[in-house]
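Derivation of every value follows stated rules applied to the coordinates shown; laboratory data play no part. Everything numeric here is computed off the predicted structure, so don't read it as measured data. Cβ atoms are built from the backbone, for glycine too; each structure is taken alone.
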Structure P
């Protein structure tokens, strides 16, 4: 039984070009960072990613990334050795893991995982909160300054900043609920029934 205290957690976050009508979305930035209960935070990596798709105005308004950032950027496929080194053997973390898992399909059969979704964990741990977005959770729990200390000079919707933030949130949840000696398997399918009940009772939230 693998305990949380013995795991290396590696968070990954992608920022995207935004999907134009009739087109699939494309990543334009990737960020990764690691954390463990024994070692703490470290091993950051961030890179812009080349895409042959136009960055949509709506996406650029969110993350500020434009074609001038991507001219000499590597392709996602060329970063396979880097991603493999960082994600292999790690518990992979993302906040709303759907986007990250989708973009990693560029590497068929990669085998990364197990996956922890901090969005689902937060909904299970704090079902009464009105907003479970990453930024709102970090602000609510006083964690934003800790994220800025790890990734100075950046802010929300930078891929490395958001990856580090998901780890800061995860570490806070583990500490706050005294879960260090719990099996990591208990994090894989968190019980969000209380959040769904609240959502049905307050559909406008």
Structure Q
């Protein structure tokens, strides 16, 4: 069962001007597509050929001999999750259940935003910042490279922000802080976070 590059949940120009069509042409059309292509080559003819993406990620996690498989499978999963973590006209203060839990667990949206940007900005090199549900409470975490909370028992990812340089360089050059501020102010998809929260309960 070969994997296909998933369609974006909006047009290539749907996030402009905050993330340009040019960035999505490269990020989705080239980077994400390469992970899918590599993953299909790696699982072809193996006992994981018919496994789900989540099963492959978890089967390869923590096994140095399967590092290439993990990196490609996890990046397929992470990127798909990232595209859904954004939407045209998104951003700003959250609503619904996730808003209640952000106030409860971080004190305020502003406190959450500060901590979330600190996680993204503090990730040295490439990686991800995440909002997750852990032990019934919201938490912010960061992962390097292709690592993902998907492999952590009892942790449910709610949304993610890609801080690999190719996610923002064409639009923001080396200013990761400007990209992160724009992500929260203009792009983040709180409906997606609320749906993941509902699915976890």
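The figures follow:
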{"item": "Among P, Q, which structure scores highest (criterion: distance in nm of label points 7 Å out along Cα→Cβ at positions 45 and 189)", "result": "Q"}
{"item": "Read-out distance in nm of label points 7 Å out along Cα→Cβ at positions 77 and 149, computed value 1.4, structure in P, Q", "result": "Q"}
{"item": "For -13000 (helix-only ellipticity at 222 nm (-39500 (n - 2.57) for each DSSP H run of 4 or more, over all residues; to 500), calculated) the corresponding structure among P, Q", "result": "Q"}
{"item": "Winner on distance in nm of label points 7 Å out along Cα→Cβ at positions 5 and 85 once structures P, Q are ranked, highest first", "result": "P"}
{"item": "Among P, Q, structure where FRET efficiency 1/(1 + (r/R0)^6) of positions 109 and 133 (r between Cβ atoms, R0 = 35 Å, to 0.05) as derived comes to 0.65", "result": "P"}
